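Bear in mind these aren't lab numbers, they're just calculated from the coordinates by the rules spelled out. Since we're looking at a predicted model, the values are computed, not measured. Cβ atoms are built from the backbone, for glycine too; each structure is taken alone.
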Structure P
Amino acid sequence: MSFQDWYPLALSRDIAAGTSAGTRVLGEEFVVWRDSKGAVHAWEDRCPHRGMKMSFGFVRGDHIACLYHGWQYDTAGQCRHIPAHPDLEVPKTIRIPRFSTVEAGGIIWGCFNSEDSATPPAPDLPAGVTPLRSIFADCPAPLMVAQIAKTTFGETTPEVTAKTDRIVDITLGDIKLIAGVQAIADGESALHLVALGDVDASKLKPLSFWAEQLRRDAEAAARTSATAEIAA
């Protein structure tokens, strides 16, 4: 598995210290977790023992444990403790593939390049942002991005600039947003939305409603497109 460059995985705010969450990129499953010191990690979402999802497990300090049999792994992905065999010196071969992570623009990014390739520069995004929300839709990522300019914010038509296929700038009047575009699978996608600067709390709710409408519009567009393909 080798995905080039950085992929958005979640809003930094949504992965608190001592928690984990499962996610997918291009159909591949990953666990994103944050240890008690605040460092974020992205691994293959599978315990080597019986294949249980690590995102179902629990974080204790700088270890994450599998829910099934409690096998514990350190931040290097190495298994350090097997409860059924507490005195066992765990073989070095029992480890979980882990990947580079970075936090930029209020978003957690993962790089899934092969181990023998260099890690590319982190996304160049501003630090001063206000997290808005993540939206998940049953539609392809390109369709989701195309729909942004069609979903008005009140009477304002969004101005959209795609910096890359995973970073989109959105202007809604005097509000500027950044969207991290996550291609979850062929027909599933997510946008991780942050606003530049300190946004007044009174504006966050309308922005959240706009994001939800965007999700609905994108899914409706996907259904219309699917129906047209069938009819053709």
Structure Q
Amino acid sequence: MSNNARFAEIAALAGDPGRASMLNGLMDGRALTASELAQLAGITAQTASSHLTRMTDAGLLQVEKQGRHRYHRLASPAVAQMIESIMRLAAPALESKPVRTGPRDAALRAGRTCYDHLAGHLGVSIADALVSAGHLELGIDAGEITPSGIALFENARISIKSSKSSRILCRPCLDWSERRPHLAGAIGAALYIHCFDSGWIRRVEGTRAVSVTPNGQRQLRETLGVDLSLM
């Protein structure tokens, strides 16, 4: 396909109102299901599925599988930059309908367990803080702890050695409610254990939700650079 033909294909895909609504809705960095994107665009699920297939094939979107679910997100920063440029030209700014994702229970959205690691706003905030400080590097399928991260965990006495020799040290796990990654693998499990054993968090009886204690708020901020004051 020539450059001109490729240009025309991308322009046509982004130019359809339904597809434009879905692309605009993904600009916050989250990954959404086909049904959520269909609701966002005001189209049927069947039509949305067709649009999503075309945009994925063209390289505008990528699909992530999490259990039984398939989530769609923008394929790259370059796609986001293209959409942002179009949005600036299309002033006034396009409006995007809010999409509720994940559990309705506020406690579960704030913090919960995901198998043997932490999820929700709490889990994603920990991942964000470690990445922002340069302690961790996260890719699509795997993560890597940096030398400063190793030192941080050693100083905090958080053991990141897995008892299972074959276990992945670190991997991103797409969060159900935040639709951004929290930490799984040996690092995720180590943080989960340390937070509970140190009394930073406690379980909410009868649910997967966890709450952060006052001491936990302070320790997460001072030890990991996680500011949960807005939770």
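I have 4.5 for distance in nm of label points 7 Å out along Cα→Cβ at positions 79 and 207, calculated from one of the structures P, Q. Which structure is it?
Going through each structure in turn, the value belongs to P.
Can you say which of P, Q returns -13000 when helix-only ellipticity at 222 nm (-39500 (n - 2.57) for each DSSP H run of 4 or more, over all residues; to 500) is computed?
Q
One of P, Q was used to calculate FRET efficiency 1/(1 + (r/R0)^6) of positions 39 and 151 (r between Cβ atoms, R0 = 35 Å, to 0.05), giving 0.15; which?
Q
Work out the source of 0.10 here, i.e. which of P, Q gives that when FRET efficiency 1/(1 + (r/R0)^6) of positions 7 and 199 (r between Cβ atoms, R0 = 41 Å, to 0.05) is computed.
Attributed to the structure labelled Q.
Just checking, which of P, Q has the largest value of mean count of other Cβ atoms within 10 Å over residues 31-38?
Going through P, Q one by one, mean count of other Cβ atoms within 10 Å over residues 31-38 peaks for structure Q.
With distance in nm of label points 7 Å out along Cα→Cβ at positions 191 and 215 computed per structure, which member of P, Q shows the largest figure?
Top value of distance in nm of label points 7 Å out along Cα→Cβ at positions 191 and 215, among P, Q, belongs to structure Q.
Match the computed value 0.95 of FRET efficiency 1/(1 + (r/R0)^6) of positions 23 and 103 (r between Cβ atoms, R0 = 25 Å, to 0.05) to one of the structures P, Q, and report its label.
P
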